[in-house]
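Asks: Please find the structures below.
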Structure I
Amino acid sequence: MARIDVTVDGVRYTDEVEPRTLLVHYLRERLGKVGTPIGCDTSSCGACTVHLDGISVKSCTVLAVQADGGQITTIEGLAPNGELHRMQQAFHDNHALQCGYCTPGMIMAAVDLLRTNPDPTNQEIRDGLEGNLCRCTGYQNIVRAVRAAAATPTGVTG
């Protein structure tokens with residue numbers, strides 16, 4: 001067993017974990033952060049995307065021990081007081097989801113995209129979300145939602 005100290009959605013945790021435990025399993029099974037889905041377990045779909053020290057990562061590719069000392073934000077952490085983050089609101093307002101399975105990872109990747117590129121073009125949005133797959137929407141409304149979130153002042157809901 002290995003000891004880790006992580007801060008997840010603003011709460012600090014100290015735990016003993018098997019060294020081979022994936023971050024996605026730690027978040028879901030130990031901490032109950034079930035908003036981060038297990039998609040493909042091969043890093044192909046991006047459904048399990050979270051932020052580790054402010055940068056989006058596919059949590060099925062990170063061992064929990066690699067996150068030791070890190071700050072992790074899950075989809076639940078974007079709306080800590082129940083008020084939707086501007087990206088979550090934009091996805092809702094622009095009908096950017098259907099089944100919803102990819103939505104948490106898509107939103108987390110989109111938030112990171114706007115962190116590095118606050119006013120992306122449609123092509124830059126498509127390129128920025130390239131590692132996140134959606135089998136339902138066709139991406140048009142997802143691109144529209146990211147553009148809407150980019151146009152929303154950062155002080156308004158996230």
Structure II
Amino acid sequence: MADSSFDIVSKVNRAELDNAMNQAAREIDTRYDFKNTGTKIEMSGEKILIESETEERAKAALDVLKEKIVKRQVSLKHLDPAEPMLSGKQYKIFCAIKEGISQENAKKVAKILKDSGPKSIKTQIQGDELRVSSKSKDDLQEAITIVKNASLDFAVQFTNYR
């Protein structure tokens with residue numbers, strides 16, 4: 001019998017992120033406390049840019065964005081906001097979008113599974129994802145539970161379960 005396996009990945013659902021961005025931008029356009037503050041949210045490449053005339057409004061816009069992201073069930077661990085910085089007359093917050101599992105984080109997850117997981121589990125790092133395989137599907141279910149309960153500083157999803 002062939003081994004069963006699944007992949008541990010860290011990917012952002014772009015459609016849901018775009019929906020959250022659009023909802024946040026719409027709310028900022030209509031909310032009274034954001035009127036005449038020049039506050040806007042936009043996507044620029046792999047970063048989200050938040051601009052406002054005051055630092056407080058920029059931080060409030062970031063909170064609105066975070067709230068919308070959570071409602072769309074995208075993990076906040078994918079978002080890496082920088083400190084607000086003054087650029088001309090505008091405060092800007094750049095939020096990097098984190099995707100993929102680094103080699104160091106993949107090794108950390110593999111070590112967690114090796115230490116506390118079933119003995120039949122094998123892990124293999126493949127680029128920015130981690131493949132976990134075993135002969136027993138029950139062991140794989142246990143491995144998923146272990147990874148879900150681990151306090152990791154990045155978001156994980158489980159794909160290609162077979």
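No value in this document is a laboratory result; all are computed from the given coordinates. These numbers were taken from a predicted model, which means no experiment stands behind them. Cβ atoms are built from the backbone, for glycine too; each structure is taken alone.
Asks: When percent of Cα pairs over 25 Å apart is compared over structures I, II, which one is greatest?
Replies: Working: I: 27; II: 44.
Largest calculated value belongs to II.
Asks: Output the label of whichever structure in I, II has the greatest value of relative contact order in percent (Cα under 8 Å, 6 or more apart).
Replies: Working: I: 25; II: 33.
The structure with the largest value is II.
Asks: When helix-only ellipticity at 222 nm (-39500 (n - 2.57) for each DSSP H run of 4 or more, over all residues; to 500) is computed for each of I, II, which one produces -12500? Provide the component values of the computation, followed by the final result.
Replies: Values: I: -7500; II: -12500.
Of the structures listed, the value fits II.
Asks: Which structure, out of I, II, was distance in nm of label points 7 Å out along Cα→Cβ at positions 9 and 89 derived from, given a value of 4.6? Walk me through the intermediate numbers first.
Replies: Working: I: 2.0; II: 4.6.
The read-out comes from structure II.
Asks: Can you tell which of I, II yields 1.00 when FRET efficiency 1/(1 + (r/R0)^6) of positions 73 and 105 (r between Cβ atoms, R0 = 25 Å, to 0.05) is derived from it? Walk me through the numbers on the way to the answer.
Replies: Working: I: 1.00; II: 0.70.
Label of the source structure: I.
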